[in-house]
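Trainee: So, here's a batch of structures to check.
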Structure 1
């Protein structure tokens, strides 16, 4: 499995939520509504989730192992940092990995 595209949609004015992210896997599978969150220990990627009747949230999609989660998070956060740098310099570059 390979992440073939990452789209970062920055969110302004929120202390914790920094961006929404859409990724494409192997040019044939899309995962939308991932979130980049600024937590007490730095930035992390939250998976799309559904609110359950009891008020808790359950991930709709998620990596099955720590290595895959780390790979996904590293690539998404790198693209977020690149998008932040591009917006500060006024550049618009394609969001492909």
Structure 2
């Protein structure tokens, strides 16, 4: 039997339980650590724009001079996803 140790992508906690499946039949997990407060996550997302790592790249690329369409093309995302994440970020890129 193989056991896989899972870590929450947000708090790196190990108190993880199964929490059903998505429409695409991927396993959903729930973190029961105190900082996460029941946050759910999936290990491999169907759309790459939903992962935390890609969201960080979306925010970092305009700092290096990449525009919205360049970012979308390189990360294989839609431009609306890039715009949405930039609006949610704390940095103001409109200047």
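Trainee: So if we calculate distance in nm of label points 7 Å out along Cα→Cβ at positions 55 and 87 for every structure here (1, 2), which label has the highest result? Walk me through the numbers before you get to the answer.
Mentor: Values: 1: 3.3; 2: 1.6.
Once distance in nm of label points 7 Å out along Cα→Cβ at positions 55 and 87 is tallied for 1, 2, the winner is 1.
Trainee: A further question on this structure: Upon calculation of relative contact order in percent (Cα under 8 Å, 6 or more apart) from the atomic coordinates, which of the structures 1, 2 produces 25? Numbers along the way, then the final one.
Mentor: Numbers: 1: 25; 2: 15.
Corresponding structure: 1.
Trainee: Comparing 1, 2, where is mean projected area of the Cα convex hull in nm² highest?
Mentor: On the way: 1: 7.3; 2: 7.9.
Greatest value across 1, 2: structure 2.
Trainee: Out of 1, 2, which structure matches 1.1 when distance in nm of label points 7 Å out along Cα→Cβ at positions 31 and 71 is calculated?
Mentor: Label of the source structure: 1.
Trainee: Identify which of structures 1, 2 gives the largest calculated value of FRET efficiency 1/(1 + (r/R0)^6) of positions 7 and 23 (r between Cβ atoms, R0 = 25 Å, to 0.05). Could you put the intermediate results ahead of the total?
Mentor: Numbers: 1: 1.00; 2: 0.50.
Of structures 1, 2, the maximum of FRET efficiency 1/(1 + (r/R0)^6) of positions 7 and 23 (r between Cβ atoms, R0 = 25 Å, to 0.05) occurs in 1.
Trainee: Separate question: 16.1 is what came out when mean count of other Cβ atoms within 10 Å over residues 15-22 was calculated for one structure; which of 1, 2 is it?
Mentor: Numbers: 1: 16.1; 2: 12.0.
Traced to structure 1.
Readers should treat all values here as calculations from the given coordinates under stated rules, not as data from a laboratory. Here the structure is a predicted model, which means the values were calculated and not measured. Cβ atoms are built from the backbone, for glycine too; each structure is taken alone.
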